[in-house]
1. Where is distance in nm of label points 7 Å out along Cα→Cβ at positions 26 and 66 largest, in which of I, II?
2. Out of I, II, which has the highest value for distance in nm of label points 7 Å out along Cα→Cβ at positions 42 and 58?
3. If Cα extents along the principal axes in Å, for residues 10-49 alone computes to 28, 16, 9, which of I, II did it come from?
4. Tell me which of I, II gives 71, 45, 22 when you compute Cα extents along the principal axes in Å.
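We did not get these values from a lab; they are worked out from the coordinates using the rules stated. Computed from a predicted structure; not experimentally measured. Cβ atoms are built from the backbone, for glycine too; each structure is taken alone.
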Structure I
Amino acid sequence: MARPSQLFLVYTGGVLLGAAVPTPGGLAGVEAGLVGGFMAYGVAGTTAIAIALAFRLATYWLPMLPGVIALFAANRKHLI
C-alpha cells in the first residue's frame, strides 16, 4: 500500500503536468501525470489508468451535477 507521501507526490506531479497542458482543466495532462507517477511506484498500468480516470470523474465531471441542478432550479424560478 502506498504511503500518503507517495500519493501526495504522484498527485502533485499529475496536477503540475496538467497545468502545463493547454487544455481546459488540464484534460489528458493530469491523467498522463497520474498514470506515469503511479506506474513509477510499481502500480500496474491498467490499475493506474483506472485510478486516473476515477480521479477525473470525481474531481471534474461529478461536481458539474450540482451546478446543472442549480441552473435548472434558478431557471425555473426565473432568477436567470
Structure II
Amino acid sequence: MNHTDRLLVQTYSGLMEGLSSSNKRELIENLSKSIGIEQEVKDKAFFKSFGAFGSEKNADEIVAEIKAARKFSGKEIKF
C-alpha cells in the first residue's frame, strides 16, 4: 500500500468512528460484497462489448457500403 492509499484509509477510518455499530457492520458487508463484484462487473462489461454491432449484412457488403459513401473534396490546400 502506498502512502496516498494509507492516508485515504486513515481518513475514511476517522470518518467512520461516529457511526453506530450496526451501521459499521452494514458498511463492512457492503464493502466486502463490492470486492467480489468489482471484477465481475469489469469482466461483464468487457465481454458485453463483443458483438455490439448488429447487422444482417456480411462484412463485404458493409465494407462496400462504407466505401461507396465516401466523399472526397477536390479542394486545393495551399501551403
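1. Working: I: 2.1; II: 5.1.
Top value of distance in nm of label points 7 Å out along Cα→Cβ at positions 26 and 66, among I, II, belongs to structure II.
2. Numbers: I: 2.3; II: 3.9.
Largest one: structure II.
3. Numbers: I: 28, 16, 9; II: 42, 20, 10.
Checking each candidate, the match is I.
4. Numbers: I: 53, 28, 22; II: 71, 45, 22.
Of the structures listed, the value fits II.
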